[in-house]
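*Asks:* Below, each structure is written out as structure tokens.
Just so it is clear, none of the values below were taken in a lab; they were calculated from the coordinates. All figures in this text were calculated on a predicted structure; none of them were measured in a lab. Cβ atoms are built from the backbone, for glycine too; each structure is taken alone.
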Structure I
Amino acid sequence: MGNSNGGMFAVALAHAMPDRVLGAIPLNPATPVFDDPVAWELTPIYHGLVEQDPAVIVAGMGATMRQFTEDPDAARASDPFQQFPEDTEPEIVTIYFQAIELTPPEVLEEEVRLILDEAGWGFDIFDVQPRVEFFTGMTEVGTPYNKVWAEKLPNAGLHETTGGHAGQTSPATRKRLMQCVLALTEGRACEASVSSSD
């Protein structure tokens, strides 16, 4: 399971170790904009990012994180992407960003470089044999392509959630996620709102 940049690594691990990975759960994953021309078309927000220095992008992420940790209610009210569902508890918002803050900036910058590398992610994003269960928020900028990606993969499901990039923080979605983890450990697909194979 991996959120945001971590979604890229979750899918990469499933691709690299199909004999050891039961399934992958990307949560609002980064979009593989250079691995599929459709991804580039459906996520125009990336068009401006590829021209920026990763350090600048990470600094912007830091400013957003500080807003949410200092005043979660005010940050939510002014958030155009409605990152967090309305029922996400304030303490969960704080924990979410505190966890990100533990990651050194140079590590985040390297993740951004990997995501925006014009050579792509370095593996065939459609050759992932284990089950992939996408969780994607209704206001998440990558959702249009997550729907396409789930359809193109041989064994994938799509779960649309409330909220945006942090949609998995809703209490109901957290429960669904744990049910999904259990299903994968038992060799079952999760019950999905949309699925490429169910």
Structure II
Amino acid sequence: MLKQLYLLLSGLVVSPAKTWKTLAEKHEPDNGNFYRSYLYPIIGMIALLSFTGIMIQAKDFQFQSALKIVIKETIAYFGGFYLAANGLFRLSGKYFGLTGGIQKFERFTGYASAVIYAVACLDALIQSLFYTQIFILYTAYIVWNGSRSYMAVKETYLTKFTIFASAIFIISPVVVRIIMTLIMPGLR
């Protein structure tokens, strides 16, 4: 399972056009397999690497602070995923003429966020690497390729949809993290 996950992530990063075409050929009726084989393991790796990163980096390891960071990262990426998928689903039909169920938009959101999840794993393991966040901008290229072959966005809307979806995918985890720290100041 981890090998397939690695191959899918690396395929989305290295050759997104080919990987999106392969994903478009799969017609899954529901998202059960997507969650079990892709999203849950990635979020689990982010949580595990966050905990491991705190254990490695901390001079005096405190279990409570490590759990706070794991909870914060897990909720930020899960909440960001659902916020982005639902926002894209609700606004795409109105502004870009896209149809389809929420399941397709959830899969698109999860796969298009591959670089965001990979950077989150790297940043969780090696704390305070702010400059790695620049790689998140590569999400726009992955979204552009996926918009053409997976979502079948019309050429007239392709640039607008790419910018819109990329912004939602990048900003959603940040928004969830900010809301969490405002609601629960103990997570700072």
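*Asks:* -14000 is what came out when helix-only ellipticity at 222 nm (-39500 (n - 2.57) for each DSSP H run of 4 or more, over all residues; to 500) was calculated for one structure; which of I, II is it?
*Replies:* The value was obtained from structure I.
*Asks:* Kindly point out which one of I, II the value 16.6 was derived from, the read-out being mean count of other Cβ atoms within 10 Å over residues 157-164.
*Replies:* For mean count of other Cβ atoms within 10 Å over residues 157-164, the value 16.6 is produced by structure II.
*Asks:* Given a value of 54, 36, 31 for Cα extents along the principal axes in Å, point me to the structure among I, II it was derived from.
*Replies:* Traced to structure II.
*Asks:* For distance in nm of label points 7 Å out along Cα→Cβ at positions 117 and 133, find whichever of I, II sits highest and give me its label.
*Replies:* I
*Asks:* Further question: In terms of mean count of other Cβ atoms within 10 Å over residues 109-116, which of structures I, II is highest?
*Replies:* Top value of mean count of other Cβ atoms within 10 Å over residues 109-116 goes to structure II.
*Asks:* For the read-out distance in nm of label points 7 Å out along Cα→Cβ at positions 53 and 69, a value of 2.3 was computed from one structure; give its label from I, II.
*Replies:* I
*Asks:* Right, here's the next one. Have a look at I, II and say which one yields 17.2 for mean count of other Cβ atoms within 10 Å over residues 13-20, as calculated.
*Replies:* Checking each candidate, the match is II.
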